[in-house]
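What follows draws every value from the coordinates through simple rules; no lab data is involved. Since the model is a prediction, treat every value here as computed from it, not as a measurement. Cβ atoms are built from the backbone, for glycine too; each structure is taken alone.
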Structure I
Amino acid sequence: MKRILVFAAYFYPHVGGYEKVVYELSRRLVQKGYEVDIVTCNTERTLAYEELDGVHLYRLPCWNALNSLYPIPKPCPTSFRIWRGLLPKNYDAINTHTRFFLTSFLGFLFAKFKRIPLVHTEHGARHSIVTNRAIDLISRAYDHTLGALVVKSARRNIGVSQAACEFLKHLGAAHAQVIYDGIDTSIFKREKTNYRQKLGISNDTIVITFVGRLIYAKGVQDLISAFSKIKDTAPELKLLIVGDGPYRADLENLAQQTGCASNILFLGQKSQDEVIDVLSATDIFVNPSYSEGLGISVTEAASIGLPIIATDVGGTREIIATNETGILVKARDVGQLAEELRRLGANIELRKRLGENARRLAEQKFNWDKIVREYIELYAGLAEK
């Protein structure tokens, strides 16, 4: 089995953990002799076709709905040309990613029409987190209709964590196999950096960092509120927020309202090399998310060797064990988050021990070579049916 067609709603040049995982898996499969085509949405209005590291990208024109949180493929001449080019090809497997995107439903239809085995990879561990009640109801209804149809029709279901596997079973999967998202520990490692000097931050300052898309479900508002509770107890504190998104303006307003704006730096979207620089200049990493399949930013921080405070959601507890590889806190509990930030900030030995343990875990559990091998074995198993 050597030809795989992937359906992923987001891909390069859109930036995020989901895109990074699909890209890394695809290019590593190409290195192993596979042919990989990816159907995605043209969220950034770029080329309809592109080859990247041997991976063939087909970008469908789309509407960026729900404040650019949900791409909807457009039926238009460019889309029809893409489908006309893909339909004659003989693929050995279709691999869809995340049940709630329409690209996964399109992958299901393509697999059904062509009678190709369907593999579904689930990156979520619960229904989507949204603030609008009507959208929440529609989202849940979609999950239990079209999303469940994708899951139940898949020859194999993969969860990126044990929590994602449990969610797949909630949607009707008879069986689900864990294959973790990977991290390249040879790249994500602590480097010597002058990033603090660039930002005008002294070596005595404790730097707390978040990396991720700035949307409500990431819980950055709770991190800012927790930070405001401890800023006076330890004046040498800085909070770095790396990433961009539709919720950024609200977060900047909150920083002003809490009186912390001078101690909080919104750094915007950064390249991978810049993220490594930021993390190498960091003392404590925080992921305050309300929902995670696994949490790519958490695995990256672990690989750097950072002490991590993260909310106990989705598959995060498969990375973080409290007082061993980090500290878990309850989602939305600002008081607990503030207390753990205070405790960890005051204990340099604890920070060092947690960071060293996190690095060892990343090397052992989230190794890309192991993960690609598991996908190849799964694809090979489909051919034997």
Structure II
Amino acid sequence: MNKIKIPSLRIGEIEVKTPIIQGGMSVGISLSGLSSAVANEGGIGVIGTAGIGMLEPDYTTNFKAANNWALRKEIRKAREMTNGIIGVNILLALSDFDELMLVALEEGVDLIFVGAGLPLRILKAIPPNKFREYSSKVVPIVSSARATKILFQHWVNEHNFVPDAIVVEGPLAGGHLGFKIEQIKNPDFTLEKLLGEVISVLKPFEKQFNKHISVIVAGGIFTGADIHKFLKLGANGVQMATRFVATHECDASIKFKETYVKSQKDDIIIIESPVGLPGRAIKNQFLEDVANGYRKPFTCPWKCLKSCEFKAAPYCIALALINAKKGIYEEGFSFAGANAYRIDKIISVKELIDTLLEEYKTEYLRFNKN
């Protein structure tokens, strides 16, 4: 059994020994501690950037500078703790997307995962001759084959270039979802189906550019058997976020982690986020109060998300999430994936990845016996 090796993941010139990407989690859930621990185990550790400066003392008065400094600091701390692969996750919907992208590029991160919109452009001010250098680091996150085709065709038309990899995120993910509420449980939108459709869309681009485009799946991946299943279906790697919350190295408070451990299946619910998207979270009194029409008054120091109508919002999503990170659940809640209730203990990142790889090997043997 020890001779069975999980296939490595290649993204451009980068080879990932363990094809597991730790999903970037904000606000403040995956920072240098978690990302470096994952990178040290051969996977890709990812720092979540949304609201990253909210832990800085000058955030309310100097928000952009606080975000930039916090991101720069966490990248440098992660580099001090690992020689492995470090990425960042930047939401295209963030008002300071361009500034955070520049910080990530200046600090030399290996990969930049871009979600919450299609990155039809990388930076407004990017020099045309730098596009290939910068964009080779960008891994878009999409929720459909249609979005994949639009993005890739745009890059071909504008730059004669396509990304080296893409993340396909299904409806079982935690946090904000790229699906309408009625699509979340619709069998036409399962991750298995989305994967096949995206692979089909990518084939002409791979042929046109004579290159392999790695496809990474995300949303509901929980066990090594799940990893085996999706690799057999044609994926090249997996992205997992929820599993990494209940690790000692996760940058959230112990109370945040225990919320996952104590959750039951009925506690995992779909909410309507104040930024206009459905999201998956763990039910608590804060969310029940909001659902019953109670408003949580707040002062918005700046509009951190482009789509947020903060004057009409019943609460500040960023503030609620940073409170949860700190364990202040009277004023916040936790986002979580559909399988969060299956977590029953807090372990180390090494133990988690070792377990996933052993489960993969077991499933590999079972599959090849049949």
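Each of structures I, II was scored by distance in nm of label points 7 Å out along Cα→Cβ at positions 17 and 161; the highest score is held by II. Each of the structures I, II was assessed by Rg/Rh (Cα atoms, Kirkwood Rh), for residues 217-328 alone; the largest value belongs to II.
If Rg and Dmax of the Cα atoms in Å is computed to be 21.0, 65, which of I, II is the source?
I
Source structure of the calculated read-out (FRET efficiency 1/(1 + (r/R0)^6) of positions 201 and 289 (r between Cβ atoms, R0 = 41 Å, to 0.05), 0.95) within I, II: I. Suppose percent of Cα pairs over 10 Å apart, for residues 145-184 alone works out to 75; of I, II, which structure was it derived from? Derived from the structure labelled II. If distance in nm of label points 7 Å out along Cα→Cβ at positions 9 and 345 computes to 2.7, which of I, II did it come from? Matching structure: II. For the set I, II, ranking by relative contact order in percent (Cα under 8 Å, 6 or more apart) places II highest.
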